[in-house]
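Structures for review follow.
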Structure I
Amino acid sequence: MRILVVEDDAALGDGLARALRAQNFAVDVATDGEDGAHLGETERYDAAVLDIGLPKRDGIAVLRGWRAAGRDLPVLILTARDGWSEKVEGFKAGADDYLTKPFRIEEVVMRLRALVRRAAGHASARVVCGPLAFDAQLGTFELDGLPLKLTAFEWRVLSQLMLRREVVVERADLIERVYEGDADVDSNSIEVIVGRLRRKIGATLIETVRGRGYRLTADGWT
């Protein structure tokens, strides 16, 4: 999963990025409204953390621009403003959730997981496909009831496939949601990660759809 953090406080933005990366997310950080608006309009993200008080362009204007451009990514607004009118303004602009500073970074992580899960159409935190189970709120995987150990890249790919199980996920979409914006991506990197996943969860669960991408399916599992 790939998250956009738009925060002008360098220490806070770096802290959020570190915390999210420690939970296997890919993270891009913008420090002003203009850069944040551009990234949100041109890149694919699973969710965004957006500060309201930004230089160059305030967060409400950024959010309105994303929604006007048809960008439907879930957005969690962060702000030092605690008045009800500011919260209403954020929700009217298209925010999905809201946190007032100061906050615990752990709460940001949990709220983002919930936003991504609900945006993918899952009311329950537990997503199951054959012998594989994903707790989308805790970010953990199980195979046949036992914890499944994954690298960060394996987790990102498998979580994308799991949240969209039985649906073909385009290879280009996987690449955009697995790697950060400044990453040097090898042409066969996704294939390598999928190969490692097949060795861990079984070859039949991930189907290659030629010319398109991959589908996580329980059809071939017995």
Structure II
Amino acid sequence: MKSILISFLALLTCLKTNAQSNFYKMTIGGGAGLTQSFTDVAKHDFGLAGYGTFDYNFTPFLSLGFEGQMGEINGGDVYKDPYNRQFINRYKTFNLNGKVSLGALINYERTGFSNVIKGLYVGAGAGVVMNKMRFVVRENPESGYIYPGYDSSKDLLVPLNLGINFNISNKYGYYKYAINVNYQSNITLGEGLDGYDDSPVKFKNGYTDIYNYFSIGLKYHFGSIGLSTKTLY
């Protein structure tokens, strides 16, 4: 009877262990992608930008981290814009953001579609964008009107993220790397993104300046080990 009880307890321990997985608590990453402006200037053009991230993982599916971006946000066309406006903003951003992945909310199998999409996540945060105009049309070439605004400015912004991580295990079965695909919409609280701050009496200037950022990158997991209540591999 004693041997049967010991065997039963050992079986329960094995079952409990199999239902858990280890994960790294810290992640760094980087990548590049395209920005697209949505400002008061009519043409919404594209630019190139890179990024770097650092995240702390509370669980494999819940994180809080920092992100920095640097690149260009472009818009307008001096020849085709109805007011001959155009800008090239060589920007930098820093933000703090949190993300939650689908794997925290669903039950998934080790194989199948739910397992593939468990890394799908949404996120939001807050930060600042530092605008610096590399080029901006300040004077209308036809009327001579001087467009008000600043060549350098700072605005608060709210980043909203939608993306997915495709994790890659190392030889020990831990998630060590991840391929990341992310779509970020940045809502700014100011008028510095395009360098124009015209009176709404003269121009339709009441819209919030936004830029979107589509990126692809690589992540590296490291640091202390945490224990997940869900099987990851």
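Hey, FRET efficiency 1/(1 + (r/R0)^6) of positions 86 and 214 (r between Cβ atoms, R0 = 30 Å, to 0.05) derived from one of I, II reads 0.10; which structure? It was calculated from structure I. I have -12500 for helix-only ellipticity at 222 nm (-39500 (n - 2.57) for each DSSP H run of 4 or more, over all residues; to 500), calculated from one of the structures I, II. Which structure is it? Going through each structure in turn, the value belongs to I. Upon calculation of mean count of other Cβ atoms within 10 Å over residues 30-37 from the atomic coordinates, which of the structures I, II produces 21.1? Working through the options, I get structure I. Please state which of the structures I, II yields 17 when relative contact order in percent (Cα under 8 Å, 6 or more apart) is computed from it. Of the options listed, only I reproduces it.
Hey, Kirkwood radius over Cα pairs in Å derived from one of I, II reads 18.1; which structure? Going through each structure in turn, the value belongs to I.
We did not get these values from a lab; they are worked out from the coordinates using the rules stated. Treat the numbers as computed from the prediction; the structure is a model and nothing was measured. Cβ atoms are built from the backbone, for glycine too; each structure is taken alone.
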